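Asks: The data blocks that follow each hold one structure.
Computed from the coordinates by the stated procedures, all read-outs in this text should not be read as laboratory data. Computed from a predicted structure; not experimentally measured. Cβ atoms are built from the backbone, for glycine too; each structure is taken alone.
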Structure P
């Protein structure tokens with residue numbers, strides 16, 4: 001009788017440990033997913049920033065060209 005109880009307790013303990021492992025596995029999975037998401041958002045932001053910088057540069061270059069043209073016309 002006592003042996004059966006011991007066996008049950010042991011099984012219960014193993015089940016709980018298994019559940020815990022599964023939970024940890026899920027948490028890790030979620031964490032990884034979250035990190036991936038953050039990484040993608042970061043990359044997207046960087047790309048947008050690069051585009052903005054490129055646009056600024058283009059506008060600056062255009063202004064330079066415009067000024068150059070005006071100077072040439074005045075001469």
Structure Q
């Protein structure tokens with residue numbers, strides 16, 4: 001069963017995605033062309049974007065997100 005923090009995190013992720021989708025619609029930028037991580041704003045390496053098309057996080061932030069999601073952080 002999801003607790004308050006899980007629900008808050010899910011809400012925050014939905015809001016972030018909606019905000020990014022809005023920016024992409026206004027600027028015409030497809031999702032796979034995101035250059036900077038949505039969490040830390042660092043540049044996402046070209047090799048990562050090629051290996052994970054459509055990624056919106058750098059490898060470190062994605063790892064942190066997955067650890068938090070699965071309770072290993």
Structure R
């Protein structure tokens with residue numbers, strides 16, 4: 001799969017997922033950086049605050065999780 005010009009093979013870590021999700025969100029928001037408190041609220045909404053470091057996503061679960069992240073972000077921005 002291609003996402004943001006990257007080829008995803010195998011698994012990516014939770015921290016790599018966060019970096020990717022924040023990058024995609026920032027580009028959607030015209031390159032605005034997300035404040036830390038907003039990032040935390042999104043992770044809490046997705047129940048990822050405690051296990052983000054142990055999270056492993058493969059190419060099948062990456063896009064759905066990214067969509068969840070972006071939807072949670074949109075909800076927090078309402």
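Asks: If Rg and Dmax of the Cα atoms in Å computes to 12.0, 35, which of P, Q, R did it come from?
Replies: Working: P: 32.3, 111; Q: 13.4, 39; R: 12.0, 35.
Comparing all candidates, it corresponds to R.
Asks: If distance in nm of label points 7 Å out along Cα→Cβ at positions 41 and 65 is calculated from each of P, Q, R, which structure is the one that comes out at 2.3?
Replies: The structure behind it is R.
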